[in-house]
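Structures are listed in the sections that come next.
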Structure I
Amino acid sequence: MSFLYPSFLWALGALSIPVIIHLFNFRRTIRVYFSNTRFLRQVKEVTTAKRRLKHYLVLAARLLFLFFLVITFSQPVIPAREQVGTGQNILLYLDNSQSMSALTDDKTRGLDAGVSFARSIVEVFPPDTRYRLITNDFSPFSNTYKTKAEVLDLLTQIRLSPVSRSQVEIQERIRQEGAKRDREIFWISDFQKSTLGQVTAPDSTTRLHLVPIGYGQLSNVFIDSAYLENPFSAGGGKNVLHVKIRNDGRKDVTQLNLKLTLNGVQAGTSLLDIAQGGIAETTFDLATGLSGLNEARLTFNDFPVSFDNEFYLALNFTDKIRVVEIKSSPAPTVVEKVFGNKDVFDFASYPVNNFNYGLLPQADLVVVNGLNSIDASLGGALRRYILDNGTLLLAPGTSPDVTSLKNFLQLATLKDTENKATLELDRPDFSNPFFENVFEERSVSLAMPKAIRRLDWGGDNSALLKFKDGQPFLSLFPQRGKVYVLASALDASQTDFFNHAIFVPVMYRIAASGKKNDLKPYYTLLEDFITLHVDSLRGEEPLRWEGAEEVIPAQRTVNDDVIFDIPKFSISRGFYKVVMRRDTINLLAFNLDKAESLMDQYSGPEMKQLLGGGDNITIFEVGSADAFSKEIKERYLGTPLWKYALLLALTFLLAEILLIRFMK
């Protein structure tokens, strides 16, 4: 124990005053004579004994009152465990991810508790201390040190961020700016297991103070994923939205009401029962004729964790698939007819002797139709297209040059069968993902087209379509890009495939598989970029995103593709329209990363152990803001005892009064 004002201890000399008063009684004695003193002598002896005890007790009470009064003014303290120096630099990391919106045991929001803890830290240190405040946003203000007043003002501006940070990212940020100056680091966080990632030990020269914010055992329900059964819905046809809901809690959830809203109108509801730690799946039928840009919102009620009770999807049916046909003659073909829907396809057809190779990089699908051979120049351009992740469909001519096609396709087993027989195709394998959502009814007696097999490339168990004898009619060969090969020419003399009902969905599927501008229904704010194809870019004016706020993200243009860097610190979850001048050209949806919804936490001791368990790491195991304030003051300022001394002084003063008043 030490004293803040030890000079007051000289006042302890005042304790001699009551002693002197007690030893010397200055009152004059009056003698009274009696005829018989025997009885009086007995009374005097008894009274004197009581008076002497009373005087001793009163003297002790006075001495103790004066003693503790002097001690009170000397302000005794139990010395601090950690000394506070002048001119220090303190680094504060405050986790402001969405999980910090959960409620602590005292019903305080995690972020609010963290801000209170940070204020208590700032209040403890001397006025000349400088502070560096870092949040998940990695804002510019975290690059420099602030005064006490400045950092307190910044703490009033902290808001929840859609960005999560791993421990490695936080460590790297601390090292980037002024690493040598930061010797005291306070890490205020809920230490979420799902977002911390790999944990590495800090610099041993740095004192790291962990301030865990605990929520207890929270139950949380969130949307794990959502997807369309048919991701390519030509013309906005019939489709089904699949939704997976996850229960991360330790209790079963019953009768969870999940709602789907399309463009502000409720489109469906579903009641779900989800086992603890389990996943439930449900579906919503989407109306036919759904076209254009559509905002789909999934909502439910879950408490106490509610930041992930909404999920956003952009259902866009505006992107056209770019198809280029290279044919043997200028005459119209069946390919031109099947891709003639201008609302879905951007189709162009060219004779082989009038084809511009510069059109290949922009094509989602290239159809080589009716060519018996492919010259070296065209073959080289097409190979480069395939190696650049392009998609190509080859329908040979009626008299194919096998050697030329073999060299182009790089299929060593390719040969000409010279078969004149017409064979019926076998029914498709309905379990093949290629045919998913193509057939309303999976009939075994489905009528199939017929064809003459001109090309043969050997057995192919994974062929998309086969003849009755098991030989392939349509096969897919992955060659960095995708190469589809037909065994027959698309000519009436060899097949009626193009007149059959199966022809259109197969060709649509092939076109959809090569779609380059494949925007996802939603993105997370942890992703880095989005590639968007834009027809007829006009001028140098950048594209804008309009949503809860309007932003102009960093972007670069490559041909007709615009590559956006996702401005994760400037946007929030929800919908954003992509605007070119006054025209809305697309719709984007953003959600939080689902790892943020996993609420398991590391305790303070667990986190210390992961960080190496060194003596330079300490833990503040507190709950409320008041408890933390008391703890940090005791650790850095010591434990003041003057209140207890004052209480004792008043107690002994009261004891003296009671002794004088009631003890006879």
Structure II
Amino acid sequence: MNKFAWAACALILSAHAPALAQTVPAQTAPAGQTALPAADRGLFTAQDLFGMEVASDAQISPDGSRIAYVRQTADIMTDQMRPTIWLIDVKTGQHSPLVASAGSHRQPRWSPDGTRLSYISNAEGGAPQLFVRWMASGESVRVTNLPNTPSSISWSPNGEQLAYSVLVPGDKPKIGSPLAKPEGAKWAPPLEIIDTVSYRSDGQGYLKPGFRHVFVVGAQGGGARQLTHGDFNHGGGLSWSADSRTLYLSANRRPDWQREAADSEVFALDVQTGGLTALTSRAGPDNQPVASPDGRRIAYLGYDDKRMGYHNTRLYVMDADGANSRVLTANLDRSVKSPVWSRDGRSVYVAYDDQGRTKVARVSLDGAVTPLIDDLTGDDFGRPYTGGDFTVADDGAIAFTRGTPTRPADVHVLKGGRSTQLTRLNADFLSARRLGEVRRIQVASSHDQRAVESWLTLPADYVEGQRYPLVLEIHGGPFAAYGPHFATDNQLFAAAGYAVLSVNPRGSTSYGDEFANLIHHNYPSNDYDDLISSVDAVIAQGVADPNRLFVTGGSGGGVLTSWIVGKTDRFKAAVVQKPVIDWASFVLTADNPAFFARYWFGEFPWENPEAYWRRSPLSLVGNVKTPTMVVVGDEDYRTPVSESEQYYTALQLRGVPTALVKIPGVGHSLAVRPSQNAARMNAMIEWFERYKDGAPATPAR
């Protein structure tokens, strides 16, 4: 194992066998010569994670002349991706740092006249604050001084105010009275009392008491004014009316909002009086309101809640007073996001995922959908998930982020029907690396002959006609999708000589409502057949060696990995990452208990324990013979650590070769710190190499 990577993250490793050793197999060298390190041979290495950059949040100025975007760069000294804000001249392509001093800087937002730019920064220490930069002078002013980070930043159309939402601290619940501590005494910490349904959140830990409220502050600074109150959270995107007198927001203000969490409404908030008026009332989430430029209409997102595991999110438009609401995307069998009005108010731009690709389209008020851009790319380049950002100028020019199967996201602009790439952040670095080619594959599922799409990453040194070890890498969600995007996990496997198969089995998004809900109250199930059919297709194509198959996946992919090894022994080794093993324990310990049981099962564990057990991978652990490593972040509150620990212990008790890898200080996202991500990948590759010839003959119990 790479000593730097291990030392940098101090993985906690409990193994059934000796400690993990050297990772990527060294290239065989002629007698008397020393094999070159992978980087010297032009292969992508774990150390290269510290050379990566990615573009996100591309914000085009109102006149379309400039784009401010967030440039994230791996910093080897802090072991983090550090965000800075850069500026691009659209006409000349000139590219320069705008806010790049020490600290993290993100969320650039143009003022309506394009003379100023707001952003969030921790440059002055403490909690990140809201700043405004005057573009002509280059001077910046901090306009907030908050104990917590503001979000949902929105400029008023007259440019005089900024709205934001922020957590307002509340009082901790109390039961009983503590004893009076003598002066100077050192006592144990006080009791922690919890009285909310959701009390912790992945990425945040145990939640601080309080509620998110909406404030406005002058664009030149001064005292902020709180506009919303009460024991409810407000936000969901903030949008101003054309006259700067009203803010539109979303909130769930039901008395039972803690147990019915998916029922927010759109509200109009009077900026002067703080009066709230509900504009929607249907059962289901209504959010992301955006006022039209003339102030006559509001576009927003939502759906009729049918208690399904997945719902297509629709685009709606209503009058500014809430009347005449109608759906515009009823005939688009896809979920839409990020609504933006055209300047003339005749259409709304949206993004949506379609067959593993994120697209931008213009939706007219009669519901006609005109696709404009294909293949947006997000800033998560660990695995090939769909994603990406876009913004629209007054003249219709669109700034967006796009990558390729061999490059992370860069900034592009679509103007006058012509798309231009404006950044090439990793061009020099990655051009010196041989990367695995990515091919699209479509197969018919053995279960019902439905079409199942996937992407195959070939080994970096692939030779047509030769067979290679194959890693089946399964996405999480389960309502999510992979696409033809750059992924460091896949390229590290490819550099080690593996082909990698990224499948979108039933339940994946971007293929329509019916395909996603094939796993409604039925997960895992026939998604297993989709995955195995895809593996068989790669074997039939002559790429995969049927005797060297491996499987891994995270979150929902961890569920399916543990399900697979409980149903078949054809994989030589497996790595189960951040799984759910026992659905009954998961729905009562995960960070959204009001959602998972209600929507994914339709009843609680005590009402139908057999339904929970039947779908739990733990029910199949008695069949497992495959050497299986388990990986989890030790602060994961989405699929809690106890799920991984249960599975590891069960495997140990049965005598199945196993190891438990816990990543310190990390939640559900395992790729936050580059050193830890490198060590995780090195450990997985070593695990597969160790068991490439199968498990020892020791019988499992």
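If distance in nm of label points 7 Å out along Cα→Cβ at positions 164 and 300 comes out at 1.8 when worked out from the coordinates, which of I, II was used? Derived from I, not from the others. Suppose you compute Cα Rg over 2.2 N^0.38 Å for every structure in I, II: which one lands on 0.98? Only one of I, II returns 0.98 for Cα Rg over 2.2 N^0.38 Å, namely II.
Which structure, out of I, II, was helix-only ellipticity at 222 nm (-39500 (n - 2.57) for each DSSP H run of 4 or more, over all residues; to 500) calculated from, if the result is -4000? For helix-only ellipticity at 222 nm (-39500 (n - 2.57) for each DSSP H run of 4 or more, over all residues; to 500), the value -4000 is produced by structure II.
Upon calculation of distance in nm of label points 7 Å out along Cα→Cβ at positions 332 and 348 from the atomic coordinates, which of the structures I, II produces 2.1? Only one of I, II returns 2.1 for distance in nm of label points 7 Å out along Cα→Cβ at positions 332 and 348, namely I.
Taking distance in nm of label points 7 Å out along Cα→Cβ at positions 220 and 252 as the measure, the highest value among I, II is held by II. Ranked by relative contact order in percent (Cα under 8 Å, 6 or more apart), structures I, II are led by I, which has the greatest value.
Bear in mind that the values in this text are calculations on the coordinates, not laboratory data. Quantities reported herein were computed from a predicted structural model and do not represent experimental measurements. Cβ atoms are built from the backbone, for glycine too; each structure is taken alone.
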